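Participant: Multiple structures follow.
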Structure 1
């Protein structure tokens with residue numbers, strides 16, 4: 001087991017957003033989280049990476065046990081060095097080129113020298129067929145290109161787990177497939193991932209395990225076949241029936 005979360009809880013302004021999440025991730029798994037908007041899926045990812053801090057809960061990761069509500073600076077740094085996150089709105093530095101955006105994390109997060117970091121950044125861009133865009137700024141790139149650079153920025157760190165927060169939600173429909181293909185290739189290479197998405201066909205075809213998330217809880221968990229063809233919970237059935245044309 002690579003990651004285990006026990007009884008993670010989070011409130012905002014007195015409203016319970018995450019209501020005691022238990023989650024285990026094995027190395028090489030692609031866990032896809034589906035569910036209605038506003039159910040806490042993004043908050044879960046942000047708590048796993050300490051972009052927000054949980055009110056309570058325990059994390060077991062990389063041989064360490066961490067109190068999520070009382071994590072030390074060194075514990076948070078360890079988790080962030082072994083994870084990476086791809087955001088729905090790209091989160092690229094607007095004043096940095098594509099190459100610089102990828103190299104930054106290696107230099108400042110992992111302590112690599114600039115020459116090595118930039119070599120890795122260029123190779124990451126080549127792998128995506130974007131090396132001719134290495135000197136372009138985000139404003140000169142399409143949304144799909146920006147998101148693919150965001151993926152390259154995550155993968156070049158060689159993380160144990162990549163967290164994807166609705167990576168295609170801000171893209172024009174014709175660009176979605178290219179980005180999802182990049183993520184699918186990572187899955188085929190054995191990269192451990194947690195993916196929050198509204199793309200049901202992606203969840204059905206790429207996931208090792210699908211979690212249906214609603215009202216701050218994991219309502220149901222299973223293989224894609226179990227969730228999409230034989231859901232057990234009425235709440236899951238209602239959600240999937242509303243999206244039947246999308247998978």
Structure 2
């Protein structure tokens with residue numbers, strides 16, 4: 001997102017950081033709300049299903065972003081994507097912990113964190129490779145419009161490093177370079193939307209386990225508390 005803001009919208013590094021606040025705030029708030037829902041209902045499958053569906057929708061909407069920057073559109077898309085990410089931030093861990101034996105709890109939690117970190121790292125690498133290869137592959141086609149020197153600056157790894165130079169180009173050249181950034185970023189969003197869709201399909205195979213205490217256990221606990229109160233009074 002910051003790359004899109006700086007290359008297409010012409011925002012500064014500081015402003016691009018401010019423009020991603022909608023998805024960051026929404027993700028945090030939806031994660032908190034999801035925790036309360038699971039605590040009250042003892043159900044974690046529904047938040048996972050809804051979260052994966054909304055996240056797929058949000059990432060899919062990012063594909064619609066174009067060179068015509070619209071603040072209302074980008075904020076709306078971020079709100080939808082952030083809502084989905086927040087709902088599935090901790091609920092899969094709760095599902096995992098509810099389905100493993102107590103003696104395997106630490107191992108399962110550590111493995112979950114490891115897999116999540118590996119997945120985040122791979123998504124960044126794969127997205128970066130897809131973007132850079134796309135900018136490199138289409139650099140020859142841009143030479144006719146912007147010249148060899150400018151096309152070279154915005155090809156391969158230089159596309160991310162020279163994003164600040166886009167706003168200094170002339171009108172026609174700037175439009176060509178911005179269109180190139182938008183097209184390559186669109187390929188990244190398609191990748192992430194497809195990955196989220198795969199996660200949605202995989203979530204259908206998560207086992208169901210009620211987190212609410214059985215009524216018998218609740219009655220036993222209540223009677224134990226009553227007996228303890230009687231002993232204290234005596």
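Throughout, read-outs are computed from the coordinates displayed, never taken from laboratory work. Bear in mind that the values here come from a model prediction, so they are computed numbers and not experimental data.
Participant: Given -10500 as the derived value for helix-only ellipticity at 222 nm (-39500 (n - 2.57) for each DSSP H run of 4 or more, over all residues; to 500), which of the supplied structures 1, 2 does it correspond to?
Facilitator: Numbers: 1: -10500; 2: -25500.
Answer by label: 1.
Participant: Can you spot which of 1, 2 the value 1, 6, 14, 17, 19, 17, 13, 8, 4, 1, 0, 0 was calculated from, given it is P(r) over Cα pairs in 5 Å bins from 0, in percent?
Facilitator: Numbers: 1: 1, 6, 14, 17, 19, 17, 13, 8, 4, 1, 0, 0; 2: 1, 6, 11, 14, 15, 12, 10, 8, 6, 5, 4, 3, 2, 1, 1, 1, 0, 0, 0.
Here the read-out was taken from 1.
Participant: For relative contact order in percent (Cα under 8 Å, 6 or more apart), which of the structures 1, 2 scores highest?
Facilitator: On the way: 1: 25; 2: 29.
The structure with the largest value is 2.
Participant: Same structure again: Could you tell me which structure in 1, 2 was used to calculate volume of the Cα convex hull per residue in Å³, for residues 118-165 alone as 74?
Facilitator: Source structure for this number: 1.
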